[in-house]
Structure P
Amino acid sequence: MSEQLGMTTKKDNFGEWYLEVVQKAGLADYTPIEGCIVFMPYSYAMWENIQAWLDKRFKETGHRNAYFPLFIPEGLLKKEAEHFKGFVPEVAWVTHGGSGKLGERLAVRPTSETIINTAYSKWIRSWRDLPLLLNQWCNIVRWETKAAKPFLRTKEFLWQEGHTVHATEPEAEEEALRMLEIYKMLMEDLLAVPVITGTKSEREKFAGAKTTYTLEAIMPDGKALQMGTTHNLGQHFAKAFDITFIDKDEQRKHAWTTSWGVSTRMLGALILTHGDDSGLVLPPAIAPQQCVIIPIFKENEKARVMEAAKEIADMLTKSGIRVHVDSREQYTPGWKFNEWELKGVPVRIEIGPKDMAANQAMIVRRDTGKKTAVKTAQLQKEVQKLVNEIQSDLFTKAKKYLDTHIFDAKDLDEIKKLLEKKGFVRIGWCGSDKCEEKLTEQTTATIRCIPQKKERLPAKCALCGSPAKVVAYIARAY
């Protein structure tokens, strides 16, 4: 953590503010490897909370965890041509093992469809083997050429990737949509980040997919952030890797597959969406500590104040609150207030001799700064209430921002003007590659998604004036 504890940059200086929060809140550190970061314990604890939440839902829906190799032979990566073409610019290659040159280059896992489907082609023989529902938690390497930004864009990141095999197309489609809904729950219920769900255009979809579903959020600087994706891969990979089975009618058929994943990029969205001029603001559901207790005492009062703080902590822990007593004596209470504010802990409790004499403690909300005296007997109930309120209020605030930053455009000139207002621009689109290419060339924005929710369709394409076929959300993006 920096020697100067507090924030020196305001959030309206977005890029510098973000990097300062990441470092001063103890989320990440830089390494000698450009584009790679250390996930420090505080950010990794948030990732563990995401893992725990998702892992529970995966297992409830019949998925099991497995692990596949980090290295993928070049020949395997090339087996699905569209997939290979889409990923080759980002692949890191291993060419030597020790002092010897390898006979075939090995890709360092950019995604695992090829290595996993190779195994599936051996494991699946009959309709009785289906559906096969596996997930793995792992790291990914994509050799980004753009400027690195902790969590949002790094050469190595952490994620989960699900890979499933089904007997029919409707089952594969159902799986892709089921995981889309689980991801939406994660983002909105845990991270308090509202998202728009929908399909990617042909140009933007995952390489080798039949259909890509996406979850898109808007950040306060007006850029979109793809929070996660699910893919109905059709039979593309099944045919490339010969994943076949004998069906109930005794006919050999190609299977249908899906893949889906979310990554530590979501931590970047969390910081950007909720943080303020004083640092992080964490939704209680994701916070490593939901409540911090600061004992305030002089030396002769230490024992009884610390005992009171411990009693409060035990009471809150029993009610399911993640609580921490900051008993460090080398720092003043004021220094601790600033540190935990910077770290975004949702609720702070201050307890000292005067509070004890009045049978109360002081409670401070991180999101609003509101400070309230609460009777000791009511602390458990009040903290639980605050945890729920803060979670709800942060989502409501972020949802209001999203809803008020969706702008409608009728033509390219309007698109260009509205993109400067920091939000999604919603247009009618004819669906042509030519118009999509024109949009990116003239605005640097992309079509983020075709919304899943049915919306009023404009009569004309905003890019060419021909009849519109779909509604499209566009934005510049991370």
Structure Q
Amino acid sequence: MSERSKVIIIGGGFGGLSAAQALKSAAVDVTVIDRRNYHLFQPLLYQVATGSLSPGEVAAPLRGVLGHQKNTRVLLGDVEDIDPVAKRVLLADGASFEYDSLIVAAGSQTSYYGHGEWEKWAPGLKSVEEATTLRHKILYAFEVAERLSDPAERRAWLNFVIVGAGPTGVELAGAIGEIARQTLKNDFRSIHPQDAQITLLDAAPRLLMTFPEDLAQKAERSLAKLGVRTKMGTRVHEVDRDGVTLEVNGSTVRLSSKTVIWAGGVTVAPLGKTLAKQTGAETDHGGRIKVGPDLTIANFPDIYVIGDLALSLDAHGKPLAGVAQVAMQQGVYAAEAIVRKVAGRPKQKAFRYFDKGTLAVIGRAAAVANVFGVHLSGLPAWLVWAFIHLMYIVEFQSRIVVFIQWAIQDVTFSRGARLITGVAPTDFNFNNAVGGHSAVKPAVEKKSEPAVA
């Protein structure tokens, strides 16, 4: 009896998991390798960062998800290199595994456009660790402001700056607006949390560039109701401990802020660069690997690249966005291609992405959605957003928990995961909060300070 074909999937995100599940009945041996032991539902990661959900509610153990698939095993490991000639995957701990077909779904990471030093002061939102760090920073800012009596220092802590006005930035801005104006409004005695100023920045001419313009305008109006200012056509020049320096219309503007959040661009994971080098594959400026119509690398028909790592074109020749539904459809396509190859059947047609629409939530009963060309906003869009996200969560138990959490939050405005844990990068001694002088004493009178940059 001949040995079964070996399929290795690198990455347990949307693309990798979809590919593994599509191969559950195939006559192949599947190995899923990931640095984490869980699948992360990234679209809801901002809710972990803003205290609506806990990490366990947006993540599912890969072994639990794939445990019923007898032809699939899950390995915890960090893939360091790929030998496309010998068809071997090499791990950082020295282990190596042979493959007949390889699906690379290694995902992406936050890009600071050549300024990696900004990460210390403006963390991104691509992992559970980053989400809990952001949660710490956001909630900690209110705690520090409560103990400060100097108005300027207090304003700096109550100024929140979000760089990047895509769906993640918009959702973060709306959530922080709700935290300040609703969740925390009765929790402090020396400050009014609703005086917090949230500023959303982007170099693009408007927010939500991948959405129709009318929906972007509605989203901006919804954000304004939550006190969010938008500054479009703005480039970040510098980020440091005390705020950001911006370039606006040729002029330099300074925003004082102790809480800067990076929701800007993304770049490929390090493995993507390694794979491109090993295969001589063509890449774009962000490092994404150019793949053919069948999602394989030129001259390497057994290597499929999907998700954020792939530079794949739509029917109009435009690059597909790095979103979950693209990765999932590509994962299923790659799995079907492997099944056909193993069975000796003809190749399937070129990959064609079916766009189901785009969604972004701003706050309670406020969202925008472009679903099959139909533009929705407000409560109808929010209901569509909630339903789709609940259905895409992998574990049924998590769907129920998230639904209950959302219901409680919508009725009470409470956020049950409002915990300050770990150590944020900007933590400091309160005695040195304002350069060592006595402004750290609690204020005796509750005053409403205008939070302007």
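Read the figures in this text as sums done on the coordinates, not as results from a lab. Predicted, not measured: the structure shown is a model, and the values here were computed from it. Cβ atoms are built from the backbone, for glycine too; each structure is taken alone.
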Computing relative contact order in percent (Cα under 8 Å, 6 or more apart) for each of P, Q, the value 22 comes from structure Q
Highest-scoring label, criterion being mean count of other Cβ atoms within 10 Å over residues 109-116, among P, Q | P
For distance in nm of label points 7 Å out along Cα→Cβ at positions 13 and 197 computed as 3.5, the structure of P, Q it came from | Q
Can you say which of P, Q returns 4, 17, 25, 24, 17, 9, 4, 1, 0 when P(r) over Cα pairs in 10 Å bins from 0, in percent is computed?
-> P
Upon calculation of mean count of other Cβ atoms within 10 Å over residues 237-244 from the atomic coordinates, which of the structures P, Q produces 20.6?
-> P
Mean count of other Cβ atoms within 10 Å over residues 53-60 was computed and gave 15.2; which structure, P, Q, did it come from?
-> P
